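Novice: Each structure below is given as structure tokens.
No lab work stands behind these numbers, since they all come straight from the coordinates. Keep in mind it's a predicted model, so treat the numbers as computed, not measured. Cβ atoms are built from the backbone, for glycine too; each structure is taken alone.
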Structure I
Amino acid sequence: MKKQFTVACFTLIAASLLVTGAANAQKAPFSLKNKTVKVYVTQKGTDKRITATETLHFEAKPQPVETEVAVFVDPSKSFQTMLGIGGALTDASAETFYKLPKDKQKEFLTAYYSKDKGIGYTLGRTHIQSCDFSSGSYSYVKDNDVSLKTFDISHDKKYRIPFIKEVTAAAGGKLTLFATPWSPPGWMKTNGDVLHGGKLLPKYDQSWANFYVKFIRAYEKVGIPIWGLSVQNEPMATQTWESCLYTAEDERDFIKNFLGPTLYKEGMASKKLIIWDHNRDLLYQRASTVLEDPAAAKYVWGIGFHWYETWTGAGPNFEATRLVHEAFPNKNLIFTEGCVEKFDAGKLDEWALGERYGTSMINDFNAGTVGWTDWNVLLDEKGGPNHVGNYCFAPVHADTKTGALTYTSSYYYIGQFSKFIKPGAKRIASVASRDKLSTTAYINPDGKIAVVVMNKTDEKIDYVLWIKGKAAKTSSEPHSIATLIVE
């Protein structure tokens, strides 16, 4: 008996040492031993487009001096986990894609979704029923069908569903996809119209909640998993296209009384529910109203936001994003839509397109955002198709007459993040000693560090990448964005 007890004790001690060792290994300080830095650059006025330019080496540098510029990175201080980066898979993108010759379709899919040859998109958004970037308005149900017996996604089977499947295959068989309605059917609304705002009539609250479930089941039946959904696109905007208004109180009550319970009842509690899905300017008011109600908050995964507050003259309100993260740290922030509006084919080569993306992405990630979703992944030579003339820029445009693809600076700026920062990466501390440079940094699941450094000035800026007493010298070229991979 004594021998058995002794053996058991040694076994427990050995197991304890293994656990302790594993814990200590996880907490081991980051080491730069035998590590170098590979630099990839996109730069205005050159042919550098996510181009490998140099390999840097670290040297001991305990204390930088004030006269030199530094980007300080601290891998021991980590923050949110990256969900993914991607763009919206709309009717417009799908229709444009299928107007391309097969070789250009393959080029497009590789450019966006290949992890090796492209920029490695992993996140997507699509719409429930029609949106402005559809060729026309349509519904999945017939008028006054409260029980939704006529629910049918046949419209989407022509272009959008095959497109999403091709995208998913190109991404390696997995895509984190969330869905958003632009409007309930017109007969469910106060204005009787799918367009021009209006509100959901209270008598259709349950029917509309059931509609989300019908959509998820229909898409999953044809082989497209739905990871999450947002309640309503731009719920404070009366648009000429599909739109529907919800005050913060409206959205809160619809979630806690109808949508949340319905998802749970139908076995969809795992679907990630996103509120707001509109601009940063009213972000805090919406988040606080919904999330301070425990009965609504328990159903909410996160808060989605766009960047179009700039049209009001408000400017990019990054402080609102940061405040929401600080006030509600247990909920997730996700950028759900952004593009440059008022398409002009003569401006496809403007560098400012990309710099707007870089500015938003760095600031949004540094404020706690876990995922970033661009608007249409592909549009045609007119910035459409769009059934109300709301033409916009996309990172990639197709000339449907010639089959040519145009990659704007936006594509490459987004790619500086999406190609090198993988799902599961942890954001780590990163800050520049001069505000002429902006930066964010992540440590990937494989241990490689990706540091993004952007320079919007006309100056070449020499700086050092400083990590825990060691530094590597390099330069940031005028109007450039670089990703430095420490491996």
Structure II
Amino acid sequence: MTTNKRQSVKRVFITIVRAAIGWHFLYEGTAKLLTPGWTAENYLANSTSFLAGFYQWLASSPSLIFVVDSLNIYGLILIGLALFLGLLVRHAAAAGLLLLALYYFAYPPFGTSLLMQSGESVFIVNKIFIEGTILLLFLFLKDTGYGMDRFFKARKAIKQKPNSAKSSVNDVPSDSRREAIKNLATLPMLGFMGWGAFQSQQKYQIDVMSGATIQIKQTALNELKGELPKGTIGKHQISRLIAGGNLIGGWAHARDLRYVDTLFKAYNNEKKVYETLMLAEKAGIDTINIGFPSNPLLQKYKKLTGSKIKVISQVGPDMDNKDYFANINKAIDYGVDIVQIQGNWCDWLVRDEKIDVISQMMEKIRSQGYTAGLASHTIDALIACEEQGIIPDYYMKTMHHDRYWSAHPMENRVPFEVDGKNYLDHNKFHNNIFCLFPDRTVEFVNRAKVPVMGFKVLAAGAIEPEDGFRWAFENGADFICVGMFDFQLVNDVNITVETLNNLKNRKREWYG
């Protein structure tokens, strides 16, 4: 292959790479422009990087947001056009590099923002980093490929004397018709791709897969209405709103909707769990209560991100091998902060007259220097433990009213039926109620002398948060544990803050 041939192949390759990045910029900018009401406000306000203060400042006023949105949209479009057409390539590359740097450091894939990017990321390197590296090369490459820059150089060279230094073989393209066609080739290609994108938009509307249009309506961090209050359990000061672990673990009390567990697991993949936890911490939720199988995930999250979130691990005994302490020891090895006997295990052990196992497990947890919690779905279990002198450092009890459509009649409710048989009879239990006897629960909670953490306060989605949160706090809960998707977190924090600031009918004194 001759030198000129190799040079031509190299130039074609550079042109393709440059045009591909240009098309990406142009498409994203145009998609933003065509998306009604598009704004970068939530993207900026929810930044969790070490520069979060800067990004949140940009989102702090309508005038700043207007400027940022305009620069975003038209900057992407102009940079994209310039790169695609090969016009002012080095200037466009510099502007594109600056824009990508702003995107990259809003959610950098390292430190406390690992895996926060909307695209796939590994440590440090993601698609933004790769595109930025290529644009950096264009700042130093002597040959930026075929395009309008070379076309205008060729036109200018025609007017210059043949012996001019500016018309050297290396710097000035040939003025031949073939060379001119090569330099103008991106123009019809832009028209072809633009027409295809337009036709697609007309048929399918806005491309929802574009990074510009993937948005979930959620309250942004800058819309927090106050600081989430805290209380104390044992030696731990924790937020009064605690993240539940069911959604992260993929457990859904979805009545007879069989697909919901799978849907939860598909949405809350490991990356999404990390995003959710980081957003929760930014919003003031500093504790999560998890099922035992989620311990490896939380251990990995804390190790990779440096998170200080407190982990309450639920544990149960290994009854087959009569090893009551194995999961307690494993939870401690995972680095959890608080150990709690799981609610269904408390119910089953009391029901099966093995309450001594609960006592032994409580003693084991405390002997290791850990705060010991005791959970239950059925109030009879906690009453039985109380009668035997088993008083934990805090109770965790299902706390919700039964004024919702799918609750079966009181007269048909049976103690310990939660997590039991699901009946086809609509008047009997079918994974539909978790605080079977609300009045008895309230009576017990109001005489308890240790902190109480209410859970299932929304009856697994059957009760509105404003209603469920208020009912639990008014009736004695010191903390509430709530399963939340990422797009619900900030709103739930706001509801908690407003509820606690305007609580009027609570009779029980606060514990913790």
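Novice: Check the numbers for Cα Rg over 2.2 N^0.38 Å, for residues 54-285 alone across I, II and tell me which is largest.
Specialist: When Cα Rg over 2.2 N^0.38 Å, for residues 54-285 alone is calculated for I, II, structure II comes out on top.
Novice: Which one of I, II has semi-axes √(5λ) of the Cα gyration tensor in Å, as calculated from the coordinates, equal to 61, 22, 20?
Specialist: Going through each structure in turn, the value belongs to II.
Novice: Can you tell which of I, II yields 4.4 when distance in nm of label points 7 Å out along Cα→Cβ at positions 326 and 446 is derived from it?
Specialist: Source structure for this number: II.
Novice: Where does the value 50, 26, 25 come from, among I, II, when Cα extents along the principal axes in Å, for residues 310-405 alone is the thing being computed?
Specialist: Corresponding structure: I.
Novice: Using the calculated result -15000 for helix-only ellipticity at 222 nm (-39500 (n - 2.57) for each DSSP H run of 4 or more, over all residues; to 500), pick out the matching structure from I, II.
Specialist: Working: I: -8500; II: -15000.
Answer by label: II.
Novice: Out of I, II, which one gives 22 for relative contact order in percent (Cα under 8 Å, 6 or more apart) as computed from the coordinates? Don't skip to the end; give the middle numbers.
Specialist: Numbers: I: 22; II: 13.
Going label by label, the one that fits is I.
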